[in-house]
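Next come the structures, one after another.
Quick note: the coordinates plus some simple rules give every number you see, no bench work behind them. This one's a predicted model, so the numbers in the text were calculated from it and none came from an experiment. Cβ atoms are built from the backbone, for glycine too; each structure is taken alone.
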Structure 1
Amino acid sequence: MIFLNKNEIIRIHQKLIDKFGGIEGLLDEGALVSALSAVENRVHYENIDIYQCAATYAYHITKAHAFIDGNKRIAAAASEIFLEINGFSFNAQDGEIYDLFMGIASSEKSRDEIETFFQNVK
C-alpha cells in the first residue's frame, strides 16, 4: 500500500489553491502529520482495507484544519489520489463528495459513516 506523505499533501494543496483560489499556507504542521499518521496507524493496528484508509484520510485531514484554507478540498483530493495510486477507483458524483465533506466538517458524519460511503462508491 502506498501512503501519502506530508510534502506530497502540501504540494497538492498548493496546486488546489492555485487552481481554485483561496489562502495558501500550512497552519499547523503537527496536525497534518497526525492526520496522515492516523491512516498508517489504523492499517498497522486495525488491518483496515483500502477504502477505510481513504475514508480515514478524508476524515482526519478535514478535521485537522492543518491549512489556512482548503482543508476539505485537500482531504477530498488526498482520498481520491490515495485510491488512484493504489490502483482503485472512486466513483462518487461531485454533489455526493460536497455533501460528504461538508458533513465531516460540521461533525454530522462519523468516521464509520464515511467508511460506508467509500465502500459503496467503488
Structure 2
Amino acid sequence: MHELSLASAIAEKVLAHAQSRPGARVREVRLAVGEWMCVQVEQLTFCYRAIIQETPIEESTLAIERVEGSVHCPHCGYDGRPAYWDDAQWLAPVATLQCPRCQQTAQIVAGQDCAIRSIQYAR
C-alpha cells in the first residue's frame, strides 16, 4: 500500500511547513496526483487522517486534484491520452504505455507526479 508512504511524506512536509508559522492552523492541503501514480484517493485520505492524529495539523484535510496521464509515441508521433487495459482486476481501467495509434511503446509526458499545490491556513 504505497498510499501510506505517500501520506506519511505529505504529512511530514506539511508539518515542517506549519512549524515555520507558529500559531497558525493548517486547514487544507491541496494535492495534484497523477494518473500514473495509481493512487486510490480514499486510501490516501484515510492514511493521511490516521497519520496526522495528535499532531499540530490534525484538523487539516486533503483536497486532491487528479492529473490525467499523457503519452508521446516516438514511433508515430502520437501525443495524448494513453491506451487503457480494460480487463485489469482493478477498480477502473489501467493506463498502459502502449500507443493507442500504433501499439508501440510510448513515453510518459504527464501524470506521473504527486505534488503539494498549496497549504491553506485557518484565519
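The table that follows gives values for the structure above.
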read-out	value
Given 3.5 for distance in nm of label points 7 Å out along Cα→Cβ at positions 53 and 85, calculated: source structure among 1, 2	2
Read-out relative contact order in percent (Cα under 8 Å, 6 or more apart), computed value 34, structure in 1, 2	2
When distance in nm of label points 7 Å out along Cα→Cβ at positions 61 and 101 is computed for each of 1, 2, the largest belongs to	2
Ranking 1, 2 by distance in nm of label points 7 Å out along Cα→Cβ at positions 45 and 109, the structure that comes out highest	2
For percent of Cα pairs over 20 Å apart computed as 36, the structure of 1, 2 it came from	1
Which of 1, 2 yields -22500 [helix-only ellipticity at 222 nm (-39500 (n - 2.57) for each DSSP H run of 4 or more, over all residues; to 500), calculated]	1
